[in-house]
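Structures follow.
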Structure 1
Amino acid sequence: MSLSIRNVFRLALLLSFSLIFGASVSLAQEKMSMEDYNAQLAQWQGRETVAKQALDACAKASEEVKKEIEAMQGQVDETWKAIYEEIGVDADAVDAYRQSLKDLDAQVAGLLALSPEELFKKREEIKDAEAKLAALKQNPIFALTEMQNLVAGIEGKLTQIKNKMPKAIYDEYSVVVGDYLWKISGKRDIYADPMQWMRIYSYNKDQIKDPDLIYPQQILKIQREVGPDEYLVQKGDFLSKIAGNADVLGDPGSWAKIYERNKDVIGGNANMIFPYTVLVIPAN
């Protein structure tokens with residue numbers, strides 16, 4: 001503020017000198033008397049003195065304002081110090097926490113920019129981001145309003161990601177005359193493996209009641225990625241083994257839950273499941 005005022009008054013002084021010398025030239029041209037010239041010179045000198053006094057007063061006022069600002073800043077610093085002590089942290093910890101939130105926000109913003117298909121493949125990274133945010137919210141620094149606002153922004157982006165991400169990725173195939181599941185599964189642009197016909201059947205169980213009966217122009221879903229609540233049976237799998245998988249239920253004894261949820265696909269014998277069957281995994 002003081003620099004701005006100084007510049008204004010310096011400009012005023014320059015203008016004063018300009019007017020003084022301009023007036024001198026004008027007076028000389030008009031052949032003013034020495035008495036008149038001295039009178040006007042004294043007048044301009046008086047104005048210059050007033051301007052200098054005003055400049056000094058502004059500079060003094062500026063110094064006073066600076067002192068007041070420094071005093072207020074000191075009070076603010078003491079207040080924040082007391083707040084940090086109350087929640088058991090220091091300024092460095094707060095800065096580190098703030099940076100962690102900003103880094104996480106940048107990561108989530110990057111995920112949000114991805115296509116739905118790309119997001120589907122980043123499910124684990126999204127889960128990790130949610131876990132990081134949950135852990136950060138347990139920190140006492142989260143009590144600060146600034147941090148709560150940053151967290152709210154990240155949570156908003158994560159909600160947008162969930163709304164944008166598809167539950168599954170699949171292509172569509174229109175059945176033509178002469179098709180059957182074994183033949184469709186063996187096509188190069190499907191699975192290039194006739195044995196995976198069970199994958200098509202189980203994934204389309206809502207519209208295929210008998211795997212031997214499909215119809216021309218029927219639209220089948222061709223699974224490309226296994227969804228978060230799905231499991232693709234592999235060779236050598238059995239229900240208790242699947243249930244014990246940490247990424248499924250994590251409990252071999254919960255195999256009956258999987259069986260009950262997929263009884264229409266598995267059939268009456270829980271001990272017999274076929275490779276490439278798509279099972280729906282019930283919530284714990």
Structure 2
Amino acid sequence: MINSVYNWYNIKMNKFKKINITKKISLANDLPLSVIAGPCVIENRKQVFDLAKKLKDICLKEKINFVFKASYDKANRSSINSFRGPGIDEGLKILAEIKKEFNVPVLTDVHCTHDVEKVAQVADIIQIPAFLCRQTDLVIECAKTGLPVNVKKGQFLAPEDMIQVINKISKFNNKISLTERGASFGYRNLVVDYRSIEIMKQFGYPVIFDATHSVQKPGGLGTASGGDRQFVLPLAKAACAVGVSALFIETHQNPDKALSDGANSVDLKMFKSMINQAIKIDKLIKGF
């Protein structure tokens with residue numbers, strides 16, 4: 001498929017692959033835009049139920065496919081004292097209830113191999129966090145479930161390097177999506193190189209843009225990560241102009257009081273505006 005991994009311009013263009021999430025929702029780089037949204041972490045049952053309903057209502061009104069995302073446990077927090085979530089048993093119970101109550105697919109991430117079997121019983125998409133995208137045992141265990149696997153591109157990886165992750169998953173499962181979430185630029189700063197999206201699209205698999213983690217400042221608050229929320233919208237619009245299968249947007253009713261990633265999360269008003277503008281750009285670029 002690739003003449004030289006390190007010369008992206010030698011990549012042979014692959015036909016875009018369609019990944020079916022449910023009978024009604026599919027991801028592909030040439031299909032209409034979808035959105036993956038929700039809080040960084042489940043804070044409590046009431047919070048995520050309220051948010052899931054409001055997000056679904058917005059997406060229904062905007063006529064865009066919606067996948068709810070939330071973590072049951074954030075194992076990669078900056079501080080030992082940081083809130084991590086309700087844990088796997090309670091967290092998956094809540095996600096299963098949201099899935100049933102609102103008839104939406106759910107995405108959650110895993111940080112260790114022994115979580116995968118339980119997660120696969122609830123999730124429609126299993127996500128590999130950026131820091132763990134090269135953890136072969138974890139990647140393969142997720143692939144073996146047969147579920148779609150969304151891999152966040154590590155902040156430390158070139159987009160060409162994601163072919164190695166694809167090769168690991170595709171030995172067991174061809175339902176793969178790749179997510180761009182910015183690249184490390186010195187200390188505590190990320191930048192988005194939009195060539196990365198185009199390069200990863202050459203592999204054929206759906207490419208997702210994580211608009212909120214891309215403005216994160218890792219460890220920027222000392223015991224927590226900071227972020228530049230004001231740049232979420234312009235970065236998301238630019239990604240849609242390049243052409244992506246979906247936007248990944250962490251949302252919260254009150255981001256300034258969120259227990260994780262509040263500095264780079266958006267509120268419902270901003271989420272609605274983003275979706276409205278993103279759809280218009282997506283239609284213009286893809287010709288729908």
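Bear in mind that the values in this text are calculations on the coordinates, not laboratory data. A quick note: this is a predicted structure, and the numbers were derived from the prediction, not measured.
A few comments on the model shown:
- Computed over structures 1, 2, mean projected area of the Cα convex hull in nm², for residues 48-127 alone reaches its largest value in 1.
- At a computed -10000 (helix-only ellipticity at 222 nm (-39500 (n - 2.57) for each DSSP H run of 4 or more, over all residues; to 500)), which of 1, 2: 2
- Given 125, 54, 23 for Cα extents along the principal axes in Å, calculated: source structure among 1, 2: 1
- Among 1, 2, which structure scores highest (criterion: relative contact order in percent (Cα under 8 Å, 6 or more apart)): 2
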